[in-house]
1. Could you figure out which one of I, II, III the value 0.45 for FRET efficiency 1/(1 + (r/R0)^6) of positions 155 and 307 (r between Cβ atoms, R0 = 25 Å, to 0.05) was computed from?
2. Which of I, II, III yields -9000 for helix-only ellipticity at 222 nm (-39500 (n - 2.57) for each DSSP H run of 4 or more, over all residues; to 500), as computed?
3. Hey, distance in nm of label points 7 Å out along Cα→Cβ at positions 91 and 187 derived from one of I, II, III reads 2.9; which structure?
4. Which of the displayed structures (I, II, III) returns the greatest value of distance in nm of label points 7 Å out along Cα→Cβ at positions 131 and 283 on calculation?
5. The value 1.18 for Rg/Rh (Cα atoms, Kirkwood Rh), for residues 139-234 alone was derived from one model only; which of I, II, III is it?
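Taken together, the values in this text are just the output of simple stated rules run on the coordinates, not laboratory data. All figures in this text were calculated on a predicted structure; none of them were measured in a lab. Cβ atoms are built from the backbone, for glycine too; each structure is taken alone.
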Structure I
Amino acid sequence: MQPIHTLDDFFLRSGADVSLYHMGRRVTPCPRDALTALETGNAPWPEPWQGQARLGIVFRLGNMPEPAIWFLSLPLDEQGHLSPAQRDAFLQRLLETLGRSAALNEESACEVEHLMKDNPLAFTPTLPFQAMLNARATHDLDLPASQHLEPVEAYISRQQSFDWQALGLQGVADFVVRMDDTQTQQLACSLETLPVAMLHSLCYCLEHVALPATLVNALRDRGELAAQQGDVETLCACVRAVGSSQASHVGEWYHQLLEDAHACGPDLLAAIAGRGWMHLEDSARLPLFLTRLAEETRSDFGAAVRDLALIPRLRLPVIMLLRDAPPGSPVQQRLAAITQRAMDD
């Protein structure tokens, strides 16, 4: 019998029914081969977050009546590859619980669920991330949505009058994952009048899905209105909400915001880097972003750049821009300051 060296080996050997989800920058389905490539050292993690590969693992083992969920945060090295020590320790505990064959019975299946209680790799996602994972998983497994979905649908379609404060976040997440073309149009039309707090909850769910141009434009309009009113939190929520969308309008909006030095506070820069990093893969937008980041003294330039450089598609462009930063430029000055602090320490 082949030994079990990786989490992927374990799930394969145990015969578990497994679904993987990215839980770092956004909640999206994660191909099984991404975990395989990470654990075998064949590829860096595609969506790193703060030096970690954050995963939601939804699986059913043996006689489990309901799927179990693990939230694992696997440490990455400076190139985005797995640092395996903590993974190996967790796998050792897992095999000691089940036996080397990874065979399962009802009792050991329950023990597997309890392994996360004192696991150093475990993390607790934010409430929007938890809601979106539940919405994604139930949809992907053909399970019914939560009971909170119908009130949200009725609220958005204006079929019934609800106190928006009574609408559950899980219902908003279910709506975002399952909305059809008609509901998308209804949402775009209602964005202008949504209460601010409701808009924020909605945006923190929308940021995990690709949106059509009509909804992107409506979010941009609401974000621009917020900017005119000095409401930075709502502006950033709208910026985050469109981040996963491929529509060209997103990159254009980001570029417009980055060209305005007065708009580029730390929250806006974090929103773009955290949720809209795909739109920084642009020969003009990326250097502009790094310049604004360097000019913003309230941002941790070094940490933000390291985080971006871990994203495989951005790694080389970021490194080249840092290397070629003109003398005296904001980027070069921040790099010099980091170097000087390192020497002083």
Structure II
Amino acid sequence: MASAAHRMNILALKLKRIGDLVLTTPALAVLKEAFPQARLTLGLMEGCAGLLPAMPYVDEALVFRAGRLNARLLARLATGRFDVCLDFTGNDRSAFFSALSRAPRRITFGWVKRSRHRSLAFNEFVDSSVRENHTVDHHLDLLGPLGIQRPKTPFAPIRLDLPPGAGATADALLAQAGADGPFAVIHPGTARAEKYWVPARWAAVADHCQGELGLPCVFTGSQAGFEQEHLRAIRAEMRTPWRDFSGKLDLLGLAAIIRRASLLLSMDSAPVHLGAAFGTPQIALFGETNPFAWRPRHDRAVVLYAGNPAPVTRFEPREKPQRLSDLSTDAVIGAIKTLFPGRLHAAILPDT
């Protein structure tokens, strides 16, 4: 591939959302471990760049900013002298970036060939089904042409290494909120409104944690209008104290507070994968998306799938989308009881 005197230059492209990038970290870390002298450049979206300090295996980042010319990024792609380009994305933009890199080896998944114009950007294809594999394993499969085979067992872990000080803001917020002991993080929002659960049910779950377990709950989320509206609807239904950290944490701060949490509750969104990175006890709610490909895979994770009254332990690659509104409050509270069978502290009194 490269002479001994040449430091291999590898370009990896993941131009999607935060959760997608997090699930690519096992492949990126394994790639760097296999070629420690190589220079690994990662192309990613601006909204994901806040996680870069937790990815020490990445030597250089090329950040795509929507609505901008991105002249520096394009120039770097064209002049980077990359030996290998690995496209983990498979969309029009990543195909263009791959072609622009002019890497002698431009590798992507076989399913990209279904788009004739995208496939022209590549000269190597990996046969890995996006529907028949967990997303982490699917990404690892792309390393096969470089002689790296994904482990069959145990599962490859998500790889995020938070730098010192990443949790300073989270610690300050927790202290101000009187939640500097055990606490739960509830992240009820995401970019897709069809994934939202019923506000009154989130409120009932938070009231259970605080009133029955004595476990303070902090709510996280973005400043997006539809997400804030959802949070306001939850607050209106709650009987116990409200602690709102939405919009107050950057990505590293969110990761840090999830790492510290005694419990994480979220539907299928980026926090699910951040929780998986740290083995945080978590309950992940799925409906529109199939947990087969996206579920957390550590032994302190409970997966709930709408239409099933109990946690799911058997996962199938083909499932019909379910309405998250079909998931009951009792199912979520029952899952909490499996992780916390008894009270942690004195009950938290209703917010008056």
Structure III
Amino acid sequence: MGLHELTLRNFRLFREFQFRPDHSSVTVFLSPNGTGKSSVLEAVYALATASSFRTSSAADMVRAGESVAEVHGVLFHHDRRVQVDLTLTHGVRSTQKRMLINGQRPQSRAELAEALPLTVFTPEGVDIVRHGPEHRREFVNHLMNDVDPTTSPLLERYARLLTQRNALLRRIQGRRATASEHQELDVWSADLAVSGVELVAHRRGLLSELQPLVNQYYESLADDGQPVALEYDQSWAGDLLEALHRSLDDDLVRGHTTKGPHRDDVLVTLNSRDARRQASQGEQRSLALALRLAGHELIQLRRGVDPLLLLDDVFSELDPVRSDRLLQLLPVGQTLVTTAMPLPTKMTPASIIDLTTDVS
């Protein structure tokens, strides 16, 4: 399994760019900042997720002055060739995405996860520990889908039900709900509760598998025996449907659903200390790396595949000791690395690419 060829057209700074990475080792993009290194990794990530790890706006990925950007990837699953194509069409009001896998539209994110599982490390990756609950929810949801792509319909169903319930709450907001609107709210609440309970069960199961791996990687990265704990923190107590009924008045005032898995958190503790508020920056970085490495290994264990590993300017944020430890812990398989700095002495890439002359 691996990415064998990537072609970009009008993507970010690139008018056109093509490269063939080593499919079983490390390929390094070594060039000054502003030459498009992170954009190459962003394009690979977009093939796997139809999104970006750098921006929430798809329009940002389209080259300035152009209306269409394209990303084409050729992958191999054992002896099976898979082609993934992403087209971004930038219009006046929005940017449309069109994904194809072997010429067919994927029916869910599960098909993308099946085609190109990957793990990405960025300097901002520490946000998973340091910032708000949405970063940890996103990490858990994405990992759940990558570990078991069959959970994708559950994630999509919950998101769809939440959107429908919130739309109805906004429609009623500021006035008294009619009898039919109350009945409709009851339907959405009941369906949301069923999906929500199932989603939480999957999240809890994932965290129980992840925690021992996180402990192992943290100890190796930090050379520190402090125990790491991952605790699921629900936004409600008791039965979810009852909680939705209890919070209905507040939901109607606010115009959105205030209880449910979309409001939950994962508490990361280090030796019983809240890592978000009480861990040092070095400890937070080691925890963030341990979470990503643990997730990567869990995908390997559960699916028997080696996900593509993306390291975007990670070594600039690490001291030499942690850099060397991270290198020792990197899993086997295909890895793409970007850096503007000299490589760590223990890194032995299969190839080094200078993008200075490729941006036009």
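1. Numbers: I: 0.10; II: 0.45; III: 0.85.
The structure behind it is II.
2. Values: I: -16500; II: -9000; III: -14000.
Attributed to the structure labelled II.
3. Details: I: 3.9; II: 1.9; III: 2.9.
Source structure for this number: III.
4. Values: I: 4.2; II: 3.2; III: 2.2.
Largest calculated value belongs to I.
5. On the way: I: 0.96; II: 1.12; III: 1.18.
Source structure: III.
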